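Listed after this line are the structures, all set down as structure tokens.
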Structure P
Amino acid sequence: MEGSQKPGDGEPAYLRWVNRPLGRRAAALAHTVGLTPDAVTWTSAAFSLAGFAVVAAAPPTFAAALGATLLLVIGYALDSADGQLARLTGTGSHAGEWLDHVVDAARIPMLHLAIASSFFFRSHGGSLWLVAAALAFAVVSSVWFFGSILASHLGSASSRTAPGTAPAWVSFVKLPNDIGFLYLCLLTLPVLWLFAGLYLFLLLYTVMAATVSLHRKHRALRSL
């Protein structure tokens, strides 16, 4: 089962040391009960959708925040499990990879739209600047995801850091850009000022990281 994991060097800390090990266990369980990778992908989407619904519509209590976080953490672990299951069983396919990317492409903006909804309803429309920040976060995250995926297919994947060469500190530098870290920050959702401060910090960090990353990918494509 260890061999079914991707190399973790250079990946964000939560993804590397928490989510992928959780995904490995979920993949083993899915294999035991006979689930296909696509079934795991759809199950991941269902957990994520349920978590987004709680964030968007439920009163921002500590119980709701904990429930939403658990749903999203499970959905994220299953997002890692589908690929590991495909590699474990030798059933990987372009169609499965495509489905995984499509679900991810929906998951990223839906999180921020759910947060925008929470900001709007809990303040009765009074904190529109927070709603605008969440919408901006959705745009930035989606553009970065699409730009990274497209760059890989256009040939810039070879410019990435080779597996096994990135030091551990890189994973911690990238931690704020891991959607799993944002899921954990949802635990502070009942305390508006605290969550808003964390969220705005992550937005600014993401804008800077996306700018650097996309510029690097564009430069690599121009050199081909």
Structure Q
Amino acid sequence: MTQNNKIWAVVPAAGIGSRMGAERPKQYLPLGGETVLEITLQKLLALDRLEGIVVVLNKADTYWQQTTLVNHPKVYTCFGGEARSDSVLNALKFIQEYAGQASEAWVLVHDAARPCVTLEKITMLIDLVLAEKCGAILASPVSDTLKRVNHSNVVAGTEDRSRLWQAHTPQLFTLTKLKSALEYCREKQLPVTDESSAIETVGGRVRILADRRDNIKVTLPEDLGWAEYILKNQASTGDL
């Protein structure tokens, strides 16, 4: 793998997961005998092509030190910021400064709470990006009817879903372009809901790779049971 093709992973894990209503952040909730975050990181560590993984932690985090991966040689940590975009930006600076990684490297950003992503799809995403030399994300086409509502939650219209996709992670971009886009959005105080939205804001090209629908994000309490079912099904069918 050439210098230009070196790949780092960034896993933002500084959130508190307030919607989960649990006693600890959702990334540290138990899932199949481990934690959500441990399973997510193990998926990424199975990729030989990664130089390393930067896990972005909350400064008040008291759980990371209890994980099984705290001393893994390819797992690094840094502190997050106020928003997800700030946390990712901190990780990019870490990769550049501490790890001494050249700006031409690629960065794979993946949600801590998406433990059901498959290695097959991550590998396909990497192959697509390296072949076309442009950023790309995993996403799935919207299948449900989407309603637009007013402030009183009354339906105001129905959206055309024919060209709508639901963004997933990982999302893969060059370190230089992603860092520049995030810095621009922060300077202009523009909203950043995912890494792709920052790249889009500065006019960057982003490809979509169709993802499996079972790459869910654990957000609500009922998602844990669904994620455990998916992981067991993936293990039984070999879709890891």
Structure R
Amino acid sequence: MLIWERPEPSARASLSPLSRDRIVRAAIKLADADGLQAVSLRKVAAVLDAGPMRLYRYVDTKEELLDLMVDAVYGEIPAPPPEGDDWRAEVRSLVRGIRGAALRHEWFADLLGGRPHLGPAALGHLDATLTALRSAPGIGDDPDALMRALQAVNGYVLGAVRHEIVELRAERASGLTEHQWQAAAGPYLARAFAAGRYPALAHVVGNGSHQDPAEMFDAGLDVLLTGIAAGA
């Protein structure tokens, strides 16, 4: 039986009472501080001042714990405000929520993708996204068109968010901000461009608006949603 259908054990009087919520919150705190490699049932038990075997009354495996952590983060994402017939605004709100959650909890991006998450908050977010996309021109009740649109949105969000997280981690590892790294690499690229190499890249670097990550995320999403509307 999946953990989503398994009742939580009744509470016991103890110096360190446990619940799935306390276990999950402790695990999220560990992951936020030191990444997913810092999360284990033994380490969570130590944080909660409880024996590891006690945790197995609530969670059978680390995989179940990760599922619970992912769903807790999905639960932080607010439902989109009613936008009437503006399906793009609703999709935009939902995927911005994913990006915001990943920036608060970088490990969350590492667990996105693959098979759908089946927790109630994750399924609610998925259903809200499908509902919004269903209102796009030409999709309606066509399940295949709806799934193609969903895969396109999920693929964009996963790639964009992971790219942003990788850049943040690289910045911390190198000790250089994005601007500092660009300044260090600038002379090398300038010489390559002056020699006539990489003309398309030279055009972008020399003439682009250099948007911040949030603006770039929204701009790319708008391109995708325009394509969904045009291709339906």
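Computed from the coordinates by the stated procedures, all read-outs in this text should not be read as laboratory data. What you see is a predicted model, and the numbers here were worked out from it, not measured in a lab. Cβ atoms are built from the backbone, for glycine too; each structure is taken alone.
Identify the structure, out of P, Q, R, from whose coordinates distance in nm of label points 7 Å out along Cα→Cβ at positions 153 and 193 was calculated to give 4.7. The partial results should precede the final answer.
Values: P: 4.7; Q: 1.9; R: 3.7.
The read-out was computed on structure P.
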Check: When helix-only ellipticity at 222 nm (-39500 (n - 2.57) for each DSSP H run of 4 or more, over all residues; to 500) is calculated, the result is -21500; to which of the structures P, Q, R does this value belong?
Finding: R
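Of structures P, Q, R, which gives 17 when relative contact order in percent (Cα under 8 Å, 6 or more apart) is computed from the coordinates?
Numbers: P: 29; Q: 23; R: 17.
For relative contact order in percent (Cα under 8 Å, 6 or more apart), the value 17 is produced by structure R.
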